[in-house]
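Below: a set of structures, written as structure tokens.
Each reported figure results from applying straightforward, stated rules to the coordinates on display, with no laboratory input. None of these values were measured; they are calculated from a predicted model. Cβ atoms are built from the backbone, for glycine too; each structure is taken alone.
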Structure 1
Amino acid sequence: MKKLALHWKILIGMTLGILFGFIMNSIDGGKGFVTDWIKPFGTIFINLLKLIAVPLILASLIKGISDLKDISKIKKMGFKTISIYIGTTLVAIIIGLGIVNIVKPGEGMALDTIEKIKAKYETSADVTDKLTKATAQNDAGPLQALVDIFPSNIFQSFVDASMLQIIFFAMFVGISLLLIPEKKAKPLMDFFDSLNEMVMKMVDLIMLFAPYAVFALLANVIIAFDDTEILLKLLQYALCVVGGLLLMIGFYLLLISVITKKSPLWFLKQISPAQLLAFSTSSSAATLPVTMERVEEHLGVDKEVSGFVLPVGATINMDGTSLYQGIAAVFIMQVIWPEGLTFSNQMVIVFTALLASIGSAAVPSAGMVMLVIVLESIGFPAELLPIGLALIFAVDRPLDMCRTTVNVTGDATVSMLVAKSLGKLKDKPNTKEWDDNYDKVK
């Protein structure tokens with residue numbers, strides 16, 4: 001009997017988790033049961049993925065750069081990667097602004113709905129936290145983002161999972177290995193090669209638990225929805241975001257078909273486990289180990305490319321988040337600040353959302369923090385910011401799940417495009433299973 005594919009197992013886990021969450025929502029004490037006895041298994045899974053993310057980035061990036069044997073290749077790959085990421089982000093923002101200006105989901109919203117949303121979420125701790133974080137980021141100097149790339153203590157960067165600092169350190173080590181005699185560099189290169197293989201095997205083992213973990217994660221998400229009336233009122237806005245994200249995935253599939261000459265359906269099938277995990281965890285950083293495993297072993301992207309493109313993408317490529325910021329900013333303006341809906345302001349949104357996507361953390365709901373910065377860049381009244389965030393807060397988590405899926409899909413797409421341009425895309429991927437070597441050690 002043929003083994004059920006991983007993406008089908010994860011889909012079954014997600015579906016059962018959603019159904020279980022709705023059942024528990026309707027039972028007295030159900031929410032507490034999910035929080036106490038189900039949610040921890042999802043947390044364990046995310047912790048395991050985060051556990052291996054740092055060593056995976058370190059090993060794969062150092063190994064990939066040192067294997068290039070030519071510093072000029074690093075510059076070429078880096079330029080292509082950043083250029084394509086900027087291009088896809090601009091496309092995402094333009095799609096978002098186009099949809100929200102055509103559909104106009106914020107026009108005509110009833111005042112009683114606005115007041116109800118305002119009363120429920122305006123003073124919530126989560127909204128206040130997002131405003132505080134955005135203020136702190138705005139108060140930093142104009143070059144603070146550049147300063148933050150360079151670590152003073154790499155071990156602290158490992159602890160904080162500061163991706164850009166870890167990427168810089170790994171590139172620094174990889175380039176340094178190229179500049180010393182090959183004989184002296186080989187022991188360290190062999191170490192990182194072995195470390196990379198080991199961590200990829202850990203990904204395979206962790207993924208055995210994925211269907212059960214997404215069950216726990218989705219059940220916990222469902223019990224958090226306690227006001228379906230507000231969710232229905234925001235349905236048009238939510239559909240605009242989801243529609244834009246689907247168009248963005250369609251754009252990726254077009255690029256895959258035209259440039260790499262691969263089947264879009266084949267691409268979706270191979271990357272689907274990473275997409276489903278991104279949807280479940282709302283974190284492209286937590287999903288990174290799985291994304292790397294799928295891209296290398298199932299899409300055929302060479303480690304030299306994936307080891308550089310994917311960690312960078314998880315940090316600076318936030319197409320789904322940028323698209324959402326464009327729609328959310330205009331939606332909020334349509335509801336409570338229609339006089340701000342000028343062409344010049346929307347051009348500022350394009351520019352600011354592009355910059356904000358580079359600095360957006362690869363963690364759940366970071367997009368709302370960056371949204372505050374986008375709104376402030378167009379002179380949105382400060383006293384209306386809490387109301388603006390409150391308007392979209394109720395549906396932020398499910399939309400965050402959707403936009404993270406697009407972020408991860410974008411990373412995988414760009415890795416294939418870069419690999420194709422450098423002749424590093426294999427026709428026959430080398431797929432590995434967790435038990436490839438099991439017979440020899442059992």
Structure 2
Amino acid sequence: MDVVVLGTGSADGWPNAFCGCPSCCAERGAGRFRAQTSALVDQTLLLDCGPQTPNAAQRAGTDLTGLRHILLTHAHPDHFAPAALLFRSWVSEHPLDLVGPPEVVQECRTWVAPDSPVRFHVARAGDRLRLGIYDVRVHAARHGAAGSAVLYDVASATGRLLYATDTGPLPEETVQAVRGASFDRVLLEETFGDLDSHDTDHLDLQTFPEQVRRLRAVAAVTEDTDLVAVHLSHRNPPTPELARRLTAWGARVVDDGTRLRERPEEGSARPVRTLVLGGARSGKSREAERLLADADDVVYVATSDPTTDDPDWLERVRRHRDRRPAHWSTVETLDLPSLLRAEGPPLLVDCLTLWLTRLMDHHDAWDAETWRHTAEKAVAAEVDALVVAWRATRRRVVAVSNEVGQGVVPATDAGVRFRDVLGRLNALVAAETEDVRWCLAGRVVLL
């Protein structure tokens with residue numbers, strides 16, 4: 001199945017021509033321009049047709065001369081520009097199937113002459129159509145403002161594609177309808193990026209990975225699925241940062257005009273071990289949580305002292321818990337090597353700093369005499385055991401740790417000791433990690 005993604009942008013495109021936000025300026029400066037989302041399959045079947053779509057096809061090095069089927073998802077003007085039917089009628093008399101929700105089909109009829117060879121097909125969720133070589137299933141979208149908006153599941157002898165834009169969190173009936181589909185390609189909308197207060201039937205960088213998780217749980221998305229984020233707006237971070245975040249969920253972002261013949265091999269394998277470093281309030285915990293947001297099950301390993309009565313710390317713990325998905329489980333333990341050796345779902349260890357703090361508490365390592373006589377060797381042995389288990393694990397694991405060696409030198413011997421031991425711990429773990437990230441002011445640098 002040859003798929004050309006003609007457009008990857010939202011209604012106003014990206015960048016928005018009227019906007020001077022950092023995201024739009026970055027994209028404009030890089031010469032990246034995204035038109036309204038649409039896709040062309042085998043130069044024969046078009047998914048959505050906005051005002052920019054015909055010209056987008058020509059900019060992509062193709063055309064619509066072989067077009068025989070148009071599938072429209074809903075009546076919003078960025079997906080539905082019926083004047084294209086008129087323009088086509090001036091130069092082509094080939095038969096054309098036009099599929100869409102009732103209100104879309106009704107509007108399209110007014111743009112077509114009575115003797116035109118256009119066959120209209122009303123599409124409702126649950127319908128199944130045969131269009132030439134294509135088996136088309138129609139699924140429900142969550143896009144209330146557009147009336148009876150739908151999604152399309154298109155299959156032929158050469159592949160199967162899910163076109164899922166525009167929609168909020170997928171209706172459960174849609175998730176169950178694609179159970180076992182093992183799509184070759186999924187074009188899934190991700191409109192609002194880091195804005196999670198939009199209150200619309202669209203996805204963002206919090207709800208997007210949750211839909212990926214749900215689709216993976218029913219084997220609709222597999223490790224072999226080419227998952228592409230579309231319908232992108234300037235609420236997203238600039239493309240390089242967006243691409244980095246999507247990679248963690250097995251997804252990618254492509255330029256307008258990209259031909260999805262084969263999924264690229266480079267960067268397709270996800271890491272086993274990830275270490276996220278950063279200072280206080282640098283965004284390291286959020287980055288770690290984001291990396292596993294698409295996982296069906298995650299064990300959150302809390303290494304803080306569960307018996308503390310510090311109200312500020314308890315409030316911080318509460319905020320962390322509220323932020324985590326409800327399907328994650330929590331384990332409070334210092335026995336990290338046992339968890340790393342065991343089989344099971346992904347681990348998120350938050351954090352190695354508190355693990356080391358409690359370890360030094362246990363061995364009375366804050367006292368200089370005890371440190372010299374017994375604690376130094378005891379702590380080193382436990383750190384070594386952790387590193388051995390970390391190196392050998394086959395379990396997906398993300399660990400968070402603080403970078404504390406770049407500030408003022410601690411005023412006490414115990415503080416210097418902790419800084420030095422944590423620095424060595426971070427270096428030992430990083431040396432056995434294929435994916436090390438440094439968070440600074442909410443930005444992430446891959447080391």
Have a look at 1, 2 and say which one yields 22.1, 73 for Rg and Dmax of the Cα atoms in Å, as calculated. 1
Suppose you compute relative contact order in percent (Cα under 8 Å, 6 or more apart) for every structure in 1, 2: which one lands on 13? 2
Hey, helix-only ellipticity at 222 nm (-39500 (n - 2.57) for each DSSP H run of 4 or more, over all residues; to 500) derived from one of 1, 2 reads -8500; which structure? 2
With Rg/Rh (Cα atoms, Kirkwood Rh), for residues 97-272 alone computed for every candidate in 1, 2, 1.06 is reproduced by structure 1
Matching task: 3.7 is the computed value of distance in nm of label points 7 Å out along Cα→Cβ at positions 137 and 393. Pick the structure from 1, 2. 2
For distance in nm of label points 7 Å out along Cα→Cβ at positions 201 and 225 computed as 2.1, the structure of 1, 2 it came from: 2
Label whose coordinates, when FRET efficiency 1/(1 + (r/R0)^6) of positions 289 and 321 (r between Cβ atoms, R0 = 25 Å, to 0.05) is calculated, return 0.75 (choices 1, 2): 1
Can you rank 1, 2 by distance in nm of label points 7 Å out along Cα→Cβ at positions 129 and 337 and just name the one with the largest value? 2
Suppose you compute distance in nm of label points 7 Å out along Cα→Cβ at positions 81 and 217 for every structure in 1, 2: which one lands on 2.4? 1
Assuming 37 is percent of Cα pairs over 31 Å apart, for residues 153-352 alone as calculated from a single structure, say which of 1, 2 it is. 1
Say we calculate distance in nm of label points 7 Å out along Cα→Cβ at positions 121 and 385 for every structure; which of 1, 2 gives the highest result? 2
Assuming 3.4 is distance in nm of label points 7 Å out along Cα→Cβ at positions 9 and 113 as calculated from a single structure, say which of 1, 2 it is. 2
